[in-house]
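Structures incoming, each one as structure tokens.
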Structure 1
């Protein structure tokens, strides 16, 4: 079964109560929908994968990407989605390699969304709506900023996709703007 958005969100909420993790799932969903549409792919499917990618993280962090298979199989979720969820942790907590464009995109942007979220929160506007590439790049280069974000994973993902980190950043900003209200990053734009 390929769950629709509502079904996927219900599965995510069944195993995750943390507002931060739910918001992260929604953020990755928005970015994946954006990249899916830009690639001419099924943006609904890409969004569902984005929502479900951390389904096991809150309750089973030490089994992240492994426990997901069990949880999603029990719900009858299609193997393609399970493989994509497992592949986003490739080399970190999973030996499932990203193969499809969807899987490589999820691998590349998962970490990046955390850095962009942190950059947006630091702005006076607390918004992604006025966030620009140059601001994110400055933060990206500062290894102390969002220190937990694995830049090497983002760079490896960009390389797998045959794109630049700049293009990934721009795409994530666009995707996050499209869901800014839902993820709490619409903020207060101050007109200058």
Structure 2
């Protein structure tokens, strides 16, 4: 008896999805995402505003984008496009009308119960393989942040809580005080 074959999808399929459907394409498979919770959106807005205001105050060249924002991690791979909650891109050559092609410098994912293993395992490996310099996983239910930074082809991780002030490794003087986050 023959086994059923999984259909493999491409970048073209991703961009032809209806606009009201949220999904990521990883290794040719779609992973559908539920609408984010109010807490998720509050954290996203607060982090985005904090990072955006910092970049603007320094007249920095990096750009920050909140989801939905398409990131094609590997230029030659048409089977993987993710939508991180926050993407910071410092190389303007990676930005296109469709989003970003190549690894962002810093990615933040805010955990939703339905996507936790996806962000902690599958995307962690993808971001490491793509060369993302910094990856934060923010978990609202556990009130924790795992800050990964790329160190000689592997991620080093430090864990924090929502009471901590965290330095972004991408910048010399950006500290994000999660104690200021009012949920």
Structure 3
């Protein structure tokens, strides 16, 4: 059994559920944090293809209207500090825990790394999954992202398998991590 990491959230932090009015913010933030996280390791062409497919006001409007998806936005002292996307639905066969819920996207703006925003945002993802009846939280993380893998491992996720993530026309390998929700 794994316990959630509990610590006092940073002063000035607010995590809120996104609304349709946040589509543009999420689109911009999503593209910026994705490029900041993975731009140096990938071609501009593949990044551009992925950004067109995954981010854009229309994409985020559709996702925000989808009842299986929740976007959470972290704000610290009035500045956007990060966001997460939690999604109910099918999980890879390697996720064997009951009632799985996916953390589809999880990004913290670099200025807020090490401030406690990530821990509070992950706590909010777990709380959202529990409200939906989830008993297992899972995610895919690029196997070339050791910082993220360390964070998720500290949070109680374990490696349960792999999957391919298409970044443009480049098939990349993700590790699938999962953990029970208490």
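Each reported figure results from applying straightforward, stated rules to the coordinates on display, with no laboratory input. All values reported here derive from a predicted model rather than from experimental measurement. Cβ atoms are built from the backbone, for glycine too; each structure is taken alone.
Tell me which of 1, 2, 3 gives -10000 when you compute helix-only ellipticity at 222 nm (-39500 (n - 2.57) for each DSSP H run of 4 or more, over all residues; to 500). It was calculated from structure 3. Among candidates 1, 2, 3, the computation of distance in nm of label points 7 Å out along Cα→Cβ at positions 62 and 134 that gave 4.8 used structure 1.
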